[in-house]
Structure 1
């Protein structure tokens, strides 16, 4: 038996007193959410979940938003909306592309636009969005990712 197998065996051997009690559904869900948030945060890509209204109230945004000087809580608290990120010259086009894709029944789409960082710098991002719908086909959320592509241009 090699060292790896021995370590794995030690990890898997637990006495009955060492075994954790089963977690309830809420606790398991919280742990899964934390694990996914950690995974997303380590990619450097900004993940989001936002409402379909024009202002784009944010239900979730990953901590990677901090690279632009903002805090995730600024968005989830309602202090800022998704619309506040978008450069004014790109705002109407970005919103129209989003709306047209949603109305035409698209399930996902991609677009590029500029955002303004908290310090006032302009960055180019690519947004990849999945359109979440209810059973009647109404848009209920936009979920997606933003990737800073400024240096690729």
Structure 2
């Protein structure tokens, strides 16, 4: 990916100074060096009830110039996974076990926004609906993610 402007906040609006929410700040720090960082995903809101993030279309397209469906799924799984992580709480982790998506329309430019909301939050599984919309609030993709909620494991 050669694009460097991901449509995020202005240079003078540092993500870590835009909020004092420790969970959101930790999520933002965890993106460093990951696929999400390379795709330009930014998490802008995070709570047990809702996780919202953005992603640029530029640099995340397929050969026809449309946002790649896999990019939409990466955004959706990222947001749903963070929501499940917040639900799991300290000492537990969430691991994705199923993701599915329906692509409703194409988008060629701008920034898309994904919003993950819980469908089910249990002691062992959590499921989320993630809606991805374009900058005019048209639905681009609807995804569903199910995560297994387990006790945190020590590295081997």
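A short reminder: the numbers here are calculations on the coordinates, not readings from a lab. Not measured: the values here are computed from a predicted model. Cβ atoms are built from the backbone, for glycine too; each structure is taken alone.
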Assuming 0.90 is FRET efficiency 1/(1 + (r/R0)^6) of positions 35 and 115 (r between Cβ atoms, R0 = 30 Å, to 0.05) as calculated from a single structure, say which of 1, 2 it is.
-> 2
Can you say which of 1, 2 returns -6500 when helix-only ellipticity at 222 nm (-39500 (n - 2.57) for each DSSP H run of 4 or more, over all residues; to 500) is computed?
-> 2
Here P(r) over Cα pairs in 10 Å bins from 0, in percent was calculated and came to 10, 32, 28, 12, 11, 7, 0; which of the structures 1, 2 was it taken from?
-> 1
